[in-house]
Structure I
Amino acid sequence: MTRTHLRNRILATAVRRALKDIFTLPDPNPASLLAARRKFNRVVRFSPTGSLCPTQPVADGALHGEWLTPNQFSKRIFLYVHGGGFYVGSPASHRPLTQRLAISSQSRVFSLDYRLAPEAPAPAWVNDCTQAYLQLLEKGHAAEHIVMAGDSAGGNIVLASLMQLRDQEHPLPAAAILLAPWTDLTVHLASHERLAHIDAILNHQSMLKLGRWLTQGQEIRSPSLSPYFGDFTGLPPLLFQVSDSEILLDDSKACVQKAERSGTHAELSLWPGMVHVFQLFGLVLPEARAAIAEMTNFADRFCPMTAVRPE
């Protein structure tokens with residue numbers, strides 16, 4: 001066994017012990033979701049986030065969250081949407097990723113604190129994202145200077161928001177980056193069962209129940225809930241990063257295929273043996289740091305920086 005494989009196995013074991021039961025809900029309901037959130041918050045409270053770049057909390061109209069500002073930055077910004085199954089997660093829990101993204105890309109990152117279930121019904125989180133994006137435009141950030149990004153449930157929100165913004169004929173961001181997005185709440189794609197035995201965090205049956213509970217009788221194949229079923233025509237260039245060892249693998253592969261058939265530029269980046277949203281673990285994983293560098297390179301291609309200026 002190589003040192004890399006040993007490191008990945010140790011991390012997968014640690015992540016499984018810390019998070020598996022948070023994302024395995026035998027009976028999704030308000031009480032179980034809130035209990036899982038309390039445990040998640042206890043776990044991430046002890047996660048090393050460091051102080052790689054300053055953060056500033058924001059509560060300004062639709063802009064609820066925090067700005068992360070590196071020492072040098074340009075006009076380019078990222079709108080980042082965290083994951084967590086729509087019921088856990090926050091800008092604080094995802095700082096190990098957003099801080100490194102801000103520094104790597106020399107861009108300010110706005111990390112959105114959207115409403116969660118069970119307090120907010122689906123798809124409140126999509127409305128929160130689209131309204132935050134539109135407020136960024138109102139504040140003078142040009143669409144061509146914005147990159148949207150999100151992981152897991154946050155990737156779902158980004159894709160659904162792009163489709164909603166396009167349908168409402170708003171200017172779209174320059175590009176979007178999806179980290180192992182959960183794009184299909186029906187959980188019907190083959191990798192959900194095929195890779196269930198090796199996924200360290202996610203559980204097929206629990207996600208199936210959660211998707212049904214979240215949608216509460218709404219049409220689960222609506223693009224605002226499951227953007228996999230939406231029309232990818234006219235979306236900005238898309239980058240999907242996903243591990244080959246997680247049940248959400250086909251959510252990315254299938255979306256890339258649909259995007260390409262619609263004429264939308266889409267790229268699939270496969271990372272062998274990684275845990276779900278491994279990009280959060282840049283402190284211990286060189287692959288996480290490499291993935292964030294890849295995110296930066298993708299942004300550079302489709303949303304080039306203007307001249308860098310000091311803070």
Structure II
Amino acid sequence: MARRGRGPELVVFGEFYLDLVFCRLGVAPAWGAEVRAQEYTEAPGGGVATTALTARRLGAGVAMITRVGPDAAAHPAWRMLAAAGVDANAVEVRRGMSTARSACVAFNADRMIITHDPINQDLEAVLRRRPAMALMRQARHVHFACALRQPARIRPVLEDLAAHGVTCSADMGWNPDTLSLEHLRPLLPWLAMLLPNAAEAAALTGESDPARACLRLAEWVRWPVVKCGGDGSLMAARSASGAVRLLRAAARKTRVVDATGAGDAFDGGFLFGFLRGWSWRECLRLGNLCGARAASAAGGSAGLAALTRADGRRPRERNA
């Protein structure tokens with residue numbers, strides 16, 4: 001896929017959080033009890049940060065669009081994004097508000113999250129700002145790493161990007177109020193890809209089997225991808241003739257420390273492969289690798305430090 005214009009290869013839009021991550025607990029947290037964590041980290045969080053960081057570490061030109069408070073500038077988690085080379089010039093800084101924060105507690109390969117994010121109310125308004133619209137029009141692909149709560153406001157953006165030759169994808173996360181095909185119907189014709197996990201795909205389609213859910217999504221979206229954690233990932237690939245085939249890729253073995261952000265890291269790897277013209281199976285395998293790296297350390301982005309541009313070389317190039 002040829003590079004178009006001077007803009008970034010990938011623009012990611014979504015909610016940004018300063019994540020406070022507690023790991024390696026001796027026992028499960030419980031009301032009225034204090035639990036000590038043997039590991040703690042602060043990291044950039046939210047799908048926008050993890051997806052952007054993943055694609056950037058692999059070597060893509062990446063920009064993000066979100067909203068933060070003035071307090072973000074001095075925070076190490078925000079500086080991590082700048083150090084990685086993620087373009088934040090179109091980020092809105094909202095005076096008088098604090099950047100969203102999440103406390104993430106990981107235990108036995110699962111996690112719970114407590115969030116404070118008044119700043120993310122009406123986040124779709126950021127898309128109407130001139131710097132954001134100009135940036136997205138210059139990109140090759142725009143990824144929506146957030147719940148699509150206001151389809152009537154997002155659809156004109158998708159239509160505009162399609163007119164400028166920009167493809168779009170979405171990973172809405174576990175937001176039950178938006179996980180229905182009826183809610184998303186106005187947006188689906190304009191999305192090239194949906195990237196839910198297995199539970200989200202089931203909520204969207206009513207199909208508990210990930211393969212059947214993926215094929216059902218293929219009735220609405222050209223390239224649906226379903227992430228299945230330890231069972232790998234799959235997608236329904238539609239050819240130019242319209243034929244649909246189901247593709248699978250096995251998970252990468254890893255010791256799961258914290259699953260926070262693993263799905264968003266998968267998205268960054270998968271979209272990187274897509275933008276570089278890789279085969280769908282290669283895209284799935286790279287997505288699985290990135291998801292495994294994210295899950296191998298506390299916080300959605302700490303494990304991404306192990307990613308390098310060598311991981312972003314096509315498999316046959318690495319093996320040459």
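Coordinate-derived values only; no laboratory data. Remember, it's a predicted structure, so these values are computed and weren't measured experimentally. Cβ atoms are built from the backbone, for glycine too; each structure is taken alone.
Descriptive notes on the structure:
- Label whose coordinates, when distance in nm of label points 7 Å out along Cα→Cβ at positions 42 and 202 is calculated, return 3.7 (choices I, II): II
- Among I, II, structure where FRET efficiency 1/(1 + (r/R0)^6) of positions 82 and 234 (r between Cβ atoms, R0 = 41 Å, to 0.05) as derived comes to 0.70: II
- Value -12500, calculated as helix-only ellipticity at 222 nm (-39500 (n - 2.57) for each DSSP H run of 4 or more, over all residues; to 500), assigned to which of I, II: I
- When mean count of other Cβ atoms within 10 Å over residues 146-153 is worked out for each of I, II, structure I gives the greatest result.
- Source structure of the calculated read-out (FRET efficiency 1/(1 + (r/R0)^6) of positions 226 and 258 (r between Cβ atoms, R0 = 25 Å, to 0.05), 0.70) within I, II: II.
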